[in-house]
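These notes open a run of structures that come right after.
Read-outs throughout are calculated quantities, based only on the coordinates presented, and are distinct from any laboratory measurement. This one's a predicted model, so the numbers in the text were calculated from it and none came from an experiment. Cβ atoms are built from the backbone, for glycine too; each structure is taken alone.
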Structure I
Amino acid sequence: MKYFIASDIHGSYYWADKMMDKFTGMGAERMICLGDILYHGPRNDLPKDYAPKKVIELMNSVKDRIWAVRGNCEAEVDQMVLDFPVLSDYAILALNGHTFFATHGHLYNEEKRPPLVSGDILLHGHTHLLVCEKLSLSDDGGYFYHLNPGSVSIPKGGNPNSYAVLEGDCFTIYDFDGNIIKDIQLV
């Protein structure tokens, strides 16, 4: 199956609309949203075309196809307007034969790891930085994958606005011009 993965929309209608075009155009089964959907947060500048009410409409239009976790900018008021669950700190997902620990990244990340076993995948946003890497889990050769699709609306570290796609064993990060920025095979 094909999964569309996005993080850190931060209320930008401009980028959310582009994201929705990519999601609906590629025929992905589900969107995995890694938090920070509506609010830009006190540390970020306002993103382009900041319009959370319009983002709400876009996201609710595909509410039955979204799995989401809570970002550090989500609050109970966001759940009142979004028609899909957004307040879980993490989700354990079994996708294409792989186990994903999906979270925003402010509570669990590569430095403060959740319980993982060799071969598991830590998927998060929050940093607005693109990541596709295989890291050591233990001294006995165990490993885990650390994946971050970057940010839809407020990229950092010189990265482009981005999203990711999981198809089969391949995790690919794209910019909004359709260019592959990074990818990794999950073996």
Structure II
Amino acid sequence: MKLYVTAPSPFARKCRIVAREKGLMDRIEEIMVDPYANTPDLVASNPIVQAPTLIAEDGLPITDSPVICEYLDAIGSGPRLLPAEGADRLRVRRMETLANGALEMGVKLLLELRRPEDERSPSWMARWTDNMARALDALEAARPEAARLDMGVVTAGCAVTWIGFRHPDFDWRTGRPHLVALHEAIETRPSFAETRPG
């Protein structure tokens, strides 16, 4: 399998972490790409030219990080990171969705900040910042724990690390002791340490 990734991407990082946690690194070639360079192999695999993109064992591309992670979780070894059914699956999916939402707001804010200053929208930037903060507050209320590793916890861990990395002026720590504890604990896992942005 081939996994097209960018080192700073939290969505690619999730997939890289799952691949490591599920013992799949001997079956996956990680390929670092710059999506903005329109790398021909990535363009051929993903029409919207985004990383992560996984070329699965059947040769078909998978182009969305939650779907990539679910696929890797299903074919890898060890405990499932996404429960197969029931209330526990819904709990994990809800946390994963909140963390993805916080990341999506952070990505929008980052892209806006990369525009020339006279082209930026202060109102949208304020909205995305508020939305990101509310998503983090909801994650804090969900109390993710590093010891209970699942896709919600993995995504929450990726979210707080990436937000701290890309938005150093945004205070995600104050008032969120559970997220701070998660961050400090989960970043010591080998799968997280090997994929840290920077």
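Distance in nm of label points 7 Å out along Cα→Cβ at positions 142 and 158 was computed and gave 3.6; which structure, I, II, did it come from? Write out the running numbers ahead of the final one.
On the way: I: 3.6; II: 1.3.
Among I, II, the structure yielding 3.6 for distance in nm of label points 7 Å out along Cα→Cβ at positions 142 and 158 is I.
Tell me which structure, out of I, II, gives 3.4 once distance in nm of label points 7 Å out along Cα→Cβ at positions 30 and 86 is calculated.
Working: I: 1.9; II: 3.4.
Of the structures listed, the value fits II.
Match the computed value 28.1 of mean count of other Cβ atoms within 10 Å over residues 6-13 to one of the structures I, II, and report its label. Mind dumping the intermediate values first?
Working: I: 28.1; II: 20.6.
Considering all the candidates, the number was obtained from I.
Using the calculated result -17500 for helix-only ellipticity at 222 nm (-39500 (n - 2.57) for each DSSP H run of 4 or more, over all residues; to 500), pick out the matching structure from I, II. Don't skip to the end; give the middle numbers.
Numbers: I: -4500; II: -17500.
Here the read-out was taken from II.
Using distance in nm of label points 7 Å out along Cα→Cβ at positions 110 and 166 for the comparison, can you identify which of I, II gives the largest number? Don't jump to the answer; show the numbers that get you there.
Details: I: 1.8; II: 0.3.
Max of distance in nm of label points 7 Å out along Cα→Cβ at positions 110 and 166: I.
Given a value of 45, 39, 29 for Cα extents along the principal axes in Å, calculated from one of I, II, which structure does it belong to? Intermediate values should be presented prior to the final figure.
On the way: I: 50, 33, 31; II: 45, 39, 29.
Here the read-out was taken from II.
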